[in-house]
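Once you scroll down, you'll see the structures, which are given as structure tokens.
Taken together, the values in this text are just the output of simple stated rules run on the coordinates, not laboratory data. Just so we're clear, the structure is a prediction, and the values are computed from it rather than from any experiment. Cβ atoms are built from the backbone, for glycine too; each structure is taken alone.
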Structure 1
Amino acid sequence: MIIGTAGHVDHGKTSLVKALTGVDADRLPEEKRRGITLDLGYAYTGPVGFIDVPGHERLVHTMLAGATGIDAALLVVAADDGVMPQTREHVQILDLLGIAQGVVAVAKADLAPGRIPEVTRQVRALLAGTGLRNAPVMPVSAVTGEGVAALRDALQALGTRARDTEGYARLAVDRAFTLSGAGLVVTGTLVAGRITVGDRLMLSPLGLELRVRGLHAQNHPAQGAAAGQRVALNITGPRVTKEAVTRGDWVLHPEAHAPTDRIDARIRLLGSESKPLRPDAMVHLHLGAADVMARVSILDAARLEPNGSALARLSLAHPIGALWNDWLVLRDGGATRTLGGGTVVDPFPPIRGRRTPARLAQLAALERPEAASALHQLLAQAPGWTDRRSFFLSRNIQPGRQDAVLRAAPAVAVADLLMAPATVEALRTGITKVLGAYHQSAPDQPGLQPERLRLSLPGRPPPAAFRALLESVLRRGAVVQDGPWLRLASHRAVLSPQDERLWQQIRKLLGQDRFRPPRTRDLAKALGGAEPAMRALLKRLQRMGRLVEVAHDHFFLRETVAEMAGIAASIAEKDAGRVLTAASFRDRLDNGRKVAIQILEFFDRSGVTIRKGDERRVRPDRVELFGPVPRAPA
């Protein structure tokens, strides 16, 4: 169990920790000289660890770094002073961090025993309405020992907070130093997961790879540590130095490395504030052990009133590590007072549309505590899907636990997205409906190209998910693909009777000298038509998949293009270097160098061939791009 001290400067927090543990948590010479705590101190007794924090008003940011991940609070109020300004601010911070258990020590009881009832009343009034309202209040004296044993028993009787030991490891770094013979050591609270000696982790947000050489948990050597423990890691890495590590960094599993520079959160403004939070206020954001400047934009209200709650976008000055339900505290831009705090709702929000009704509905879904329930509600909102990695990473759910969430939601993975089964079926049906409507409006067209079909679907699913959906529809057989075109299996593009008769004549002319067919103007002249009308018909025939325009106004029968691709492949196969040259291709087709070059350049553009200098290589996977290659006669 980890207990964090809280209270005004010089109220005896460090002395009380020493009385409880025998350890002086003040380790710096300046602390010894001045008699006050300036940085975080640590002490342990059995399974209980103490984080001793400074009480000076200028060091509240340090107190916040130490309060990360504590299970309970030891609030210290001196009997001779009573409740003081930092007592109030520390209590506010504890409440904003969700600390709901602890003990209040009325310290220095030997100096002012007559004030203990009054101070107790002050404490009760201060804690009313907070998570610590039922905390026991106990008079103690670190000098005489009065009440110390009872205080120790009361603290050890407190329970620990629920910890996520199954998620990816996340350790909030609050200190880094070097030890002779060991090297670099970082300390912090392991807020999630497990770490063992030998683990390969990452320093985030810098993204530096590291390895755990040694480990102490709760101040004892260990082979491993679990969420909820104070941990010291002896680490090494190619670029990991003491200068690279700062308070507020995370040591975590590489899969959990996802720095973010914007966060959507549920925040509340303290009732002690006299005015609403001004629009786009600049604040200090404290999350984990980090302190970063952020701009606050309220999303679901015109403004945030004192003692009010709202959804907000926090735009950060630089990226930090954050996941769903991480606690955060907001202090004013000058770092003179605490304004409020809350929890992370979405650590990876979209840049645009932050205040739209659809986005607010998504955030309402994401606020749900259970992952399956949140996912179910989220997928019921527009657009009907969410990014799989972002959702599970935000909740720190490793792959082994994801299937259970999908079954409970229910949801299915479609490429890199998650969708409700009904949404998947609706999109599959949408593909056939869009194609059917298009065929009805343009019966002479072969179908739609994939990208145009994707953009015609409701919500425009991302390309990867659309391809996965399309493949499932193609497997069912209701939709088929003809070259670049998608069509319903029942659809056949048809021409008007007049154009059909003209097509038969065009086909005959193009097939007479198939490797050197007449151009558009020659076809128009031969068939007694206008060149623009002929060009329009040939373009329509190309869209129907019957022709291919290899060069401007130079159309080939589609089966001829397939045959030429096969010829190019056969030439390359017979070459010792598997190379295709323009000369060998020209000689095989006997159609002249100019036309042969035009065909090869078309194959380059289509990806059938890859050119390097004057040589080309044929891609076997693209040979049948224009249809089956005719077999050579036996």
Structure 2
Amino acid sequence: MATTKQHLPRTRLWTFRAIAIAMPFLFLLILELALRLFHYGYDTSLFIEAPDNGDYLVFNPSASKRYFTDQLNATSGNREPFRKVKQAGTMRIFVLGESTTIGYPYFHNGSFHRWLQYRLMRSFPDKKLEIVNISLTAVNSYTVLGFARDVVHYEPDAILIYTGHNEYYGALGVGSTNRLGGSPTLVNTLLWLRQFRDVQLLSQVVGKLSNLFSSSASKAGKTRMELMVGEQQIPYGSPLFNRGIQQFRTNMDKTLAIFQRQGVPVFLSNLVSNLKDQHPFISLPADPKSSDTASAGYDYSLATQAWANGDFAGAKQDFTRAKEMDALRFRGPESINTIIDELCHKYANTHLVDTRSAFEAASPHGIVGSSLLLEHVHPNLTGYALLSDAFYRALQQQGLLPVDTATELAFPQLLADMPITRVDSLTGAYKIDNLRNNWPFNSSGHDGAPPTREAWHLTTEEEDLAYAVAFEHLSWEEAMRQLYDYYSKTEDWAKSATVMEALCLEHPTEASWYEKTAMIFGKIKQEDKAIVYFRQAFNRDPSFSRARYLFVLCLQTDRPGEAIPYLDYAIANNTSGMNLQPVRADAIQIIRLEKQLSRDSTNSTLVDTIAHVYEHMGNKDAALKYSAMAHH
């Protein structure tokens, strides 16, 4: 008997097909929800709530993980707080970039943005300021682009960017061990997928399987710098070289377009490299098919000879070519600076920060070397100060900061006053010394272990703490606390004050730290600095006692106009029962008399009167100042 073939209705057939197609996606959705329920994986959000204050946000330490295929190489950055709800009048600046941008090897107050933060605090003491550095070591333009997509939604008033040296070996770079593919579009798609926990699970499984077939011994003793390098030889003009250039152009173009659409000013710096004092890492033989017989090493020898002969223009040209031909791409090619310049012309809201010109102007014969850079690309402390000045001037040129203000902290004074402790400078020196003992600076097979304490002949408390920060995982903050205790016991109050200033920069929202700093400056009779820090404490948390300190100090230093707002606050919030109206009346009288004196500087009667008014209010210091003027 013949059987008849049964046909499913077309609608039911399509239903089954739709279910078959949807099943994998449903499975992935259920898996994603389950993984999140059990807190598997990491949150890729750029910012998280500050652990100690729910009113603030901080940089998420896990934000970098999606950019590293090997999570052991993932880096974390600063945790600088800014308010969830931006206050009126606040200037909010975000800083994006790589190791130079975060201040390697000093970090913390060695970073250029902290030099900028300190200068702005001193120059514009009443300005509400939030500078948030979200840079990382071992990253490149992929991270800058990824962070830009998020940070644009946090009401930035300016974006500061320094990036480009890590384009080949930073996470996802074309020559990196952490690369995902050659196309920026493909890489950015994969980065987007990594926010999902099931993709994170798959990545971890693949990573563990790959580790089964790789030798852990091959990684032993190697620095992150060495572990990130996949292609040690990237010849100038090669396909891989050109892919790195295109990668930078594509990612930075997208980054700047994001900020352009939102109308956010961007300050994009060009790059500086050590030309004079960094021999090429890898010098490849000349291409036999080319008429050009030069190599990186040959160009460098030509440059040093030209320098010795006083031909500095020729030396600069040859040093630059030696850097370009260096096959180990740890220094950004000139093409990167060309792209930066082109993009600054393309986007009206993006402004060039000409750091290279600033460094050349401060270098012997205009050739950047070890006077400003520690090794191949990272500035020393003077270099970081100069980098901050380049951004400061650019912000002024675009009208985001006032120009020629009477209270501006001049650059030489910034160099003198910046609270860099001896532990900070020594920590950087120890790290760089150890770096130079490793690949690629030392190719003799160094095992990566830092020199011992004995080898460095540590004899002081500062040296001991710096070594611990550099190599023994002592936190910078704990080192500062121990350093403060040491200086306090030895009654070195000037150095104690420097440590406290450093901690204020690290904790910009804490009024109590500013007040403690002010007290120490008052103790050592540095009234001007005491006013600076009492003012910062008062701005963050006004109180009668802080207002009292301020008006007393302002009057002691003959600044009656600055004393009036704090006198008014103290009178309105008088918790002591003091009669402050006579003090205010005397201050107003002194302001009037000093205006008259400015028009008639030889009037000794006016000088005498001011001295008597100061004496009447019990201000001996200011009274003596004017008595001396009257009898001069």
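Here are some notes:
- Label whose coordinates, when FRET efficiency 1/(1 + (r/R0)^6) of positions 73 and 433 (r between Cβ atoms, R0 = 35 Å, to 0.05) is calculated, return 0.05 (choices 1, 2): 1
- A value of 11 for relative contact order in percent (Cα under 8 Å, 6 or more apart), calculated from one of 1, 2, originates in structure 2.
- Comparison of 1, 2 by distance in nm of label points 7 Å out along Cα→Cβ at positions 201 and 297 - largest value held by: 2
- Answer label among 1, 2 for the case where Cα extents along the principal axes in Å, for residues 49-424 alone, calculated from the coordinates, equals 72, 56, 37: 1
- Which of 1, 2 yields -16500 [helix-only ellipticity at 222 nm (-39500 (n - 2.57) for each DSSP H run of 4 or more, over all residues; to 500), calculated]: 2
- Looking across 1, 2, the calculation of mean count of other Cβ atoms within 10 Å over residues 273-280 that yields 13.1 traces back to 1.
- For mean count of other Cβ atoms within 10 Å over residues 361-368 computed as 18.8, the structure of 1, 2 it came from: 1
- Read-out Cα Rg over 2.2 N^0.38 Å, computed value 1.17, structure in 1, 2: 2
- Structure (1, 2) behind the derived value 0.55 of FRET efficiency 1/(1 + (r/R0)^6) of positions 161 and 481 (r between Cβ atoms, R0 = 35 Å, to 0.05): 2
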